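What follows is a set of structures to go through.
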Structure I
Amino acid sequence: MTPGAVLAFCALCLLLELTPGPNTFLVLRNSLHGARSGVLTALGSAVGALVWASAVAVGLAALLERSAQAYQVLKVAGGAYLVYLGLRTFLAHRRTDGATPVAAGAVPGPVAFRSGLVSCVLNPKVGLFFLAVVPQFVPAGAGVGATLLLGVVEAAVALTYLTVLAHGAARAVGWLRRPRVTRALDRVSAAVLTAFGVGTIASAR
């Protein structure tokens, strides 16, 4: 695999990350209460990409390409998880209406990591990306190692971009540290995640 091919793959991965998706909004939502939560969400998403790369390397992800039912089931599961995250955010603010915004919406580290990981693993579009794109960059006879290497590259690009996004979002929220504004941002992010989930479920029909 030539350096030029790796750089071309990096550029393609960056274009993929620049297209807003569920993980982007998850990172933004969790970054409302600190960059650490956003970075841990980004790390979970990157690990999810490695899971998909491993699945493609051993041939498991090919089931998505051959089975429309498997694709639909995974898509519905991913959409339901996003709806769950959105509703949980909204209900958390209903229960903590008098609390400060940071205390009300703070995301524990393990929860932030898990949300990024599960959202990525339950996103069949990530699996199809590896199935459709990665083979074009893997030399003939290169084997499983080359696929995993490109998985690491994609995960590194995603982690870098989402980490920068998390720090930028956390800093922006720092400028707007008003309870009413922060609560409104949380509600908007909850609505966006729920809408993503409902849209994902609907598109799977």
Structure II
Amino acid sequence: MRVTRVSTVAGSTTRSEGESGAILTLPNLLSMLRLAGVPLFLWLVLGPEEDAWALVVLMVSGFTDFLDGWLARKLNQQSVLGQILDPVADRLYILAVVIGLALRDIIPWWLAVSLPLRDLLLWGLVPLLRTRGYSALPVHFLGKAATFNLLYAFPLLLLGDGDGTVATLAQMFGWALALWGIGLYWWAGVLYAWQVRKLLATTERHR
């Protein structure tokens, strides 16, 4: 179980081994570039409805998501900011995509609401974690697998908003990945909550 422990010394945060407080690293700049693509994607989908360019933005985002992690390890540039930016960018892309596709009537609103609802429920656990001196929720493989499925599902559903064989196949595979992704997303959420419960039961209150 991976969490970030908060130190009480001068209000500082204890960093994991290998992490630094650096900001302007190449991996962090790539993460910032990913974040800048979120409003661009929404504008392309909801404004001129340039779906091809919107898909390009999503593909660039997916590539930079892989690249910033690889570069952080390769260049030994893991940082506290990078540990924050990467999951934030993933969540914002998922939120932007579900809002954009729901407003275009490509996906139903129940799907669009179910994903941020899960995140809201987990964010509600953060104050409980802070009572034990931790500032972040644990991260495990299921959460990453869910995000992987969703980040591939939504571009396919966007591509499937049309006619022809390619659109039909894209919609079919897109829905398969989306349903798996939603299931894994909520399953990971339940495991997160269970891990937080165990942490609260086995760790003394932080002072």
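Once FRET efficiency 1/(1 + (r/R0)^6) of positions 69 and 125 (r between Cβ atoms, R0 = 25 Å, to 0.05) is evaluated on every structure in I, II, the highest one turns out to be I.
When helix-only ellipticity at 222 nm (-39500 (n - 2.57) for each DSSP H run of 4 or more, over all residues; to 500) is calculated, the result is -24500; to which of the structures I, II does this value belong? Before the final figure, lay out the partial values.
Details: I: -27500; II: -24500.
This figure was derived from II.
Comparing structures I, II by mean count of other Cβ atoms within 10 Å over residues 29-36, which one has the largest value? That would be structure I.
Using the calculated result 25 for relative contact order in percent (Cα under 8 Å, 6 or more apart), pick out the matching structure from I, II. Answer for the origin of the read-out: II. Name the one structure among I, II that P(r) over Cα pairs in 10 Å bins from 0, in percent of 9, 34, 33, 17, 6, 1, 0 was derived from. Only structure I yields this read-out.
Laboratory data are not the source of any read-out in this text; all were calculated from the coordinates shown. This structure is a prediction, so every number in the text was calculated from the model and none was measured. Cβ atoms are built from the backbone, for glycine too; each structure is taken alone.
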